[in-house]
Structure P
Amino acid sequence: MHLASLPSALREALDRPELRAVTGGWRVTAAPALAASFTLAESELRLGRAALERPDRMVIALRHGLEAAWLGAALPGREALAALAAARVAALFAAMEEGPESAPVGWSAELAAALPPSPARLAALARELAPGAALAAADGALLAALWPLLGPAEWLMEQGGDGRLAIDPLTGLNAYGCSHRPRPWAVTFASSTASSSSERGYAGAEAARRRLVRQGLTDGPEKALAAEAARVRAEIAAGFGLGADAGVIVAASGTDCELFALALAVAAADGRAVVNLLVAPEETGSGVPLAAEGRHFAPETAWQSPVEKGARVAGFPAATRRLGIALRGADGTPRPPAAVTAEIAAEVAQAVADGARVLLHVLDVSKTGLLAPDPAWAGRLAARFPGLVDVVVDACQARLSEDRVRQYVAAGFAVLVTGSKFFTGPPFAGAVLVPPALLARLRAHPLPAGLADYAGAWEWPEEVGGRVLAPRANAGLLLRWNAALAEMAAFRAVPAAERRESLARFTGAVAAAIAASPDLEPVAVPAPDRSDAGWDGLATILSFAVRAPGGGLMGVAEARAVYRWLNADLAAAIPAPLSYAERELARLFCHIGQPVPLAGPGGRPIGALRISAGARLVSGEPSHGDMDTAPRLAREIADANRVLAKISLILRHFNALEAADPRPSFR
């Protein structure tokens, strides 16, 4: 790399969204005459020759220098501690950036390891990283205790979930096709499944990371995590307008939420069997049916506890059983509401007659946007069996207003929400909103012992979790929720009428484009039946099937291939000559909702893809600059049309793409 090109390369590095979020007030300059990788002086970070001669080293040195800058300011007089903590973050950043082989210095592998070096080795590394500064024994012990919290925000957000959060080094994306780093160059309408962090969300997570590290390096990790968990739970409650008498449980996923909701019913079962009545289980999370029976739904939990998938979680009664109520008929069309409610009423009455306690689900809304049964009707049904039926609202899509949530909690319903669907926070950020009566029940009864594998005491309301759960909190979960809370705040800062207008304009235009496309078949979903004209009365998930090149509608496997290829650069995989416009379309990254298995014509399974309107559609994001609402929405609608155009391009070259199977990638 020639020195003459350094200023532009440095500008390119500084323009990376995740680095913009950590630059703060520091001015970054190139100093080719400087032998060291970087130096810090008077609010200036100077990158030296060792960093500038290699673009990959420059990015890592830049991240290292920025971390050292803020930690040095946060820990005056503790230079050795600040230097080691900054180097740990830089080492993990280097490993995520290019893999361990890209590490610029010998200490990177040691500092990126899961376990800290020995006290003697830490002291030796401190002398190397901070010449003239000695590492106090107490600071060395504190650093070792804080080790799991020292890492870039994107690395921390990858922790505390399951394998689906792990970034594939070949793609730079996780199993959901998204990233914890901002990816503003991608067209994203995937909020019904999972979204990459926006710059706003990443900044929210970074602010939380700094709070944790700053407090952890002074008070220890336990106090830092306990304080942050309490803050996150309080902000979730405030975001939904809940009073201080309601409780919030944070959970690693919507499926964990289901397990925790079942614990609410089990706590008052008094020896009765519990019947968990799920609505449209095929349109909820894949692990929900197991969690709904009190069973382990994966081989390991978010706390990395190894468990036996399908086995009963300790403390959940063996008599716990699940019943499913379908919302679609054999042909895939929605069932009449009266037929659904009649079936639910019959099942509830039979379960109570059999001596069971019932946990009745209201689905608000499903993966394709269905709402059932009517919540007010569910409340009246529960009232017919006093003390024997609990109602829980599965609102994990979070496509409902804060007023609606308050109404549910006031009615005594527990509500399951996530920050990772409509609000476009990172995947694996769930919560259970607990009404006062159920919170009192939890205080009076012990939790099932097996929940200790799934949660920490600080993730639950005070005086509830501490009797069974260990005093801990999931740092990755807290950062993911902070990213979501930043999006929630931005969305709720927009006036209610403007929210509805923006969502209505977008969904109307895109629904018309789907209907007009000869390559697509809309999946009919009625708008949620609300009692007012709020934004959540709109159908914000637009589902459609794709016409297969050989005729008929694509099944799930074919639709999944289209879903993957949308999120990939296809230009090299299409052998036919492409026009400039087609080549740009082929290279465009498009991330939409994963295909949902539905019954199609004649009952044949199809895969329904989804373009989903999320909170960012309303609030915008920093990559939109200072665009006014009207031109910004016009651009969003144009982007959605480009998604549809890329699907058509894929269909024209399906055989070539099937042979090449291009891989999605971060950039």
Structure Q
Amino acid sequence: MMNSKDGLRRWSLFFLLLGGSGNLVAEAFYLDELVVTGTRTERKLLDAPVRTEVVTAQELEKTHARSVKEALENVPGLQLREIHGKPGYEVWLQGVEADRVLVLIDGMPITATTGSSVDVSQLAVLDIERVELVKGAVSAQYGSAGIGGVVNIITRPPASGLSGQFTTDIGSYGDQNPSGEKADPARYSARATIQGGNEQLALRLSASHQHSDGIDPEPETWARPGDEYDRTDISFRTDWSPSGNHRLSAAVARFEEESGSRFTERNPPFFVNQGKDEAVTRTRYTLSGDHGRNSDLRAGWSAVHEILNDDTLKYTGGGVFDDRRAESRLSRFSAHLGKPVGLSHHLQGGVDFNRETLNQTKDGASELGAEPRRQRESQEVWVQDTWMPTANLELVPGVRLQNDSDFGTHSAPKINARYDLIRSDSLTGFLRGGVGAGYRVPNLKERHFTFDHSQLGYIVQGTPDLQPEESVSYQFGGGLSWNRTMWLEANAFVNDIKQLIQTSPDAEATQARNDGVQVFSYENLAEARTWGVETTAGWEPSGNWRLTAGYTLTRTEDVATGDELNRRPRHQARLGLDGPLGLQGLSWSARLRYQSKEFVDAAAGTESPGYTTADLKLNYRFSDQLRLFAGADNITDEQRDFSNASEDFRPVAGRFLYAGLTVSFGE
């Protein structure tokens, strides 16, 4: 039986021996990527007045990303946090928790799948053109709730002609496969797309499936640290362009996840094996229109309706219990209008109408008190001006006004600026900064939902009388670019958050249960501050070679106590290198990630260790219709100590080896 190192060597040799006439595909340079999240108008990344970071389609292909979680792994300064008690991950930005980070698809929100954050591992890489990130509460475009920033997943429209693509891969965790067999395929995925049409009408059907047996260093025991799951996505989209100035789009998507957790409850001298099965379904309907695409006056609108069901059932050898069923509904309509005014202004404005509802039952009885369903509505208006008073200076002031059915009205002003110190054919140097107010109304889950992990010893209960959070975000930095192929950027940030919503122990509720399960509740407990410096650099000497690097220093403070905030590492670093190999069509990519130690409990001084992981990816484009690939994730085999899992937040998964292929037809 081959070990992990033997497997990696054999896969590498396999690719080196392959022959063919495939060519490396020339790429657009990173700084020439078009972005829209900061200002809703297309701007080249190098020229954007609002600092934006991009995960490109080329990066998704090179790193073999299967989900948005994997797509975001190499973004400097971004943290992907495991969602406790679930096989999922959430996004933290600039030391700000995931509850305060907006995750959007084409500018429209997604229902939180746990607590009040979006599980990005549930979002498959289907038809994604790029992922854009704006850090801090500096953009007026998509809502003031993005105190930590915005992650906007941009999808591509269906293409004309007839084309399709199928990608599959399979891999193993070696001696950590739950089966106990090193060579077993413990994880596999497949996704397919077929599309066609003409310039007026095009359609696309896509599907994805991901399976994992989980991760288990001790297969002979009942407990399994990494959960088993099956995730399936199916989506259909059609775009109609009756003329060059108008495009209408309609889409429906269905997501299903089934996952299983296994654990041992230790209460010496008793040890009880327990499990939890969870089923999540999401049905999402969207309509949108883009008008005036070739004129000065441009308008757009979007509507989304989403239904999320999350059902859990716990069990022991003696039977099942805690049959909990939750349904969340999200409806949103957005419209915006933009027009140049004179030679130096571009005015934009828009409206958003939102409605959220929540139902939750346990063993058939409502857990929401006297009302079987909770509902919240809000209306928002925003305006923004992109103003160029001089050829070198660009100002982007804006404001968002919000009226909430439960919390009344509020305004959140923003302003961004960019000043070009030098701009020539070969050299660009600039300063860029922004200040923005954030305002986040506690969602229905924080106020009414019961997040039940009693199998892990705790429950988090909603608190109906929570108050909104408010923040101010400061961003300031600059950059240099040489020939648009070499760049260096630095950005300093400060985020001040008041009325911060956190969980705290509820002694009275814990005592009332009398079963050893600790009860927590949400409270407006704290004022917090995060600050630091982010740096990124890159060099693209050709379309086939690329070097990127990033370092982030993050400091945090609980203003009331002076302690650092938990789960925020001070230091993070990213390094990426892409290049060709000896055979034509063969290329490789390496990604290195470092994270320093972090506090588990700052008041007690307990810390989780720092760690370094590295991934190696191989791609061989045999022809325009066939691409072969292989990879080794977490080559360093960095992994947490499961005997001390409550104080060790290093990766759950160890080394993972896999191989796959992509087959395509058409243009």
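Quick note: the coordinates plus some simple rules give every number you see, no bench work behind them. Because the structure is predicted, anything quoted here is derived from the model rather than measured. Cβ atoms are built from the backbone, for glycine too; each structure is taken alone.
Given 45, 23, 18 as the derived value for semi-axes √(5λ) of the Cα gyration tensor in Å, for residues 277-516 alone, which of the supplied structures P, Q does it correspond to?
Of the structures listed, the value fits Q.
Out of P, Q, choose the structure whose coordinates give helix-only ellipticity at 222 nm (-39500 (n - 2.57) for each DSSP H run of 4 or more, over all residues; to 500) equal to -1500 when calculated.
Q
Out of P, Q, which one gives 2.6 for distance in nm of label points 7 Å out along Cα→Cβ at positions 109 and 461 as computed from the coordinates?
Among P, Q, the structure yielding 2.6 for distance in nm of label points 7 Å out along Cα→Cβ at positions 109 and 461 is Q.
Using the calculated result 1.79 for Cα Rg over 2.2 N^0.38 Å, for residues 309-428 alone, pick out the matching structure from P, Q.
Comparing all candidates, it corresponds to Q.
Looking at distance in nm of label points 7 Å out along Cα→Cβ at positions 253 and 317, point out which structure of P, Q has the largest value.
Q
For structures P, Q, calculate mean count of other Cβ atoms within 10 Å over residues 197-204 and state which one comes out highest.
Going through P, Q one by one, mean count of other Cβ atoms within 10 Å over residues 197-204 peaks for structure P.
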